[in-house]
Structure I
Amino acid sequence: MNVNVGFIGLGIMGKPMALNLIKGGYPLRVYGRRVESMAPLAAAGAHACASPEEVARAADMTFIMVSDTQDVEQVILGPKGVLSGAQPGAIVVDMSTISPVATRSLASRLMDHGVEMLDAPVSGGETGAVNGTLSLMVGGKPEVFTRVKPLFERLGKKIVHIGANGAGQAAKACNQIVASMTIEGVAEAFTFARRNGVDPGRVREALLGGFANSRILEVHGQRMLDRDFRPGFKVRLHQKDLRIVMETAHQMGIALPGSALVAQHLNALIGSGDGELDSSALVQVIERLNEGR
């Protein structure tokens, strides 16, 4: 428990995660680009800092939860970044969803200064972040993982050490491939049902009892039926994750035709101004493709 912890990135996921670390008894130093984002943490006992550098200077472990690869690079390597403040022997834990290739590069840069890194992207959305029930996919040295695991246990229930640096991000990319293609499959099934004059709600009920059962069918399928696209996980973030998948696949010469198709459908939602909707809104793209048929 005698560990000084920093947390950078206090958005829809980062804020509840940081609060769970405070509830776990860890003294926390926090930084968010918006000053007002730090207020709830300060009210809970955290020390608000003026920069990532200030956070890292006094932290044994610094957690990062921001949106994209460029954001993580800026937080770590930018002016007044984590690298400027982190002391040798400290640990940086990036829980954002970013490029595995960039992650390995960042880990190398940090190691040059004696700072260890874990990549630990999560699955479970805002609800999992609030309830401390996230699934964590971790890349990095086993001994570093062991040191951080007690803090991970305040954030999630399923915590798996995948492999070396970048392995966590690769696993998260796999998660997003499966999730996005399953959402697409449910959207197509419901559209097929409607065009055949069949109630998709009854179809969902039947499928939940067979091999087609999934958490996606249960949750996103219900959202499609209710036309409730209030964001659990926003289209624009899912688009970003599949962009990372496709960029990494391009760098490595991997063919992912299904992922490429779903990525285009997410692009279509963004283009129609629906980037803030839940990714279950993919059903609208399939419906539009079949209008007038």
Structure II
Amino acid sequence: MIKKILVIRNDRFGEFLLNIPAIRALKEAYPLAELTLGVNSAVCELGNAVECADQVADWEKIRKRLRQYRFDLCIVLNPTKEAHQSIFLAGIPVRVGYDRKFGFLLTHKLKDTKHFGNRHEVDCNLELVGLLGIKTSDKSVRLRVDGSLYKYFISQKVVIVHPFTSDPVKQWPMERFVHLAQRIKTELGVKVVIAGRSEKVLQLGENIINMVNQTSLPELAALLKRGCLLVSGDSGPMHLAAAVGIPVIALFRNDLVGKTAQRWGPWGSGHVVIEKQSLEDITVDEVFDKVKEVLSR
């Protein structure tokens, strides 16, 4: 009998969010089991907003004393040798993951073909838990959001711009993001907030609200919830915006196998993806026209 489940996804928060449907599928299959998420320490606060999770733990802290938790089932959603060794040595009876990085230590394993990028990451994660005969009809990515966390302003029309990315090859020129933000404010009369985390200093002008490096992840979720649109490249905040239910205009390259919007685009309906072989080919005019289109819905 499955009484205690561990789900490991200990990388960045954007990737983590795309596992929510798979986590929900597990909880629906084992509703009486205690489900624990083993995540990166930076993701713990956000993990607490996942409705179908009972516990959230810093993976690095629990890994060293894993045996004492007596888990019955573990799903490793991002394969590492360390994770596969740890759950094997902890004696967890059912160990599910991808057949690489010491995949022979698993009891249920799937060939990892995600790098081909021919389906969305959400579907890949559901395919993995499907090894246990598990599926769900609810494939939505959603979070509990405490709107009171964000008290800086209240507005019915706020466009949020996230101009940063952790991978330079996915970066739309920063000056174009700034130009876009200025046009939205001056030509559409809509309040614009620049959000995210970065060491870069942006010259935004007087009319743009700069919230860079001023929010925790739960606060960022609350800020996004108050917005009517996010404009972003391929990034964690892009997935967070989709999870809290606001439309996203996402800027992607389509020449990098495994990194296109087909695998990593914003999940759900109502989003707009502008995808070209070179991000340099995406103009401010083109994105601005999409902003007007979304705001007019």
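Just so it is clear, none of the values below were taken in a lab; they were calculated from the coordinates. Predicted model, so just to flag it, every value in this text is computed and none were measured.
Compare relative contact order in percent (Cα under 8 Å, 6 or more apart) across structures I, II and report the one with the greatest value.
II
Please state which of the structures I, II yields -16500 when helix-only ellipticity at 222 nm (-39500 (n - 2.57) for each DSSP H run of 4 or more, over all residues; to 500) is computed from it.
I
One of I, II was used to compute Rg and Dmax of the Cα atoms in Å, and the result was 20.0, 62. Which label is that? Present the calculation step by step, with values, prior to reporting the outcome.
Details: I: 20.2, 65; II: 20.0, 62.
Derived from II, not from the others.
Which of I, II yields 11.3 for Kirkwood radius over Cα pairs in Å, for residues 122-177 alone, as computed?
I
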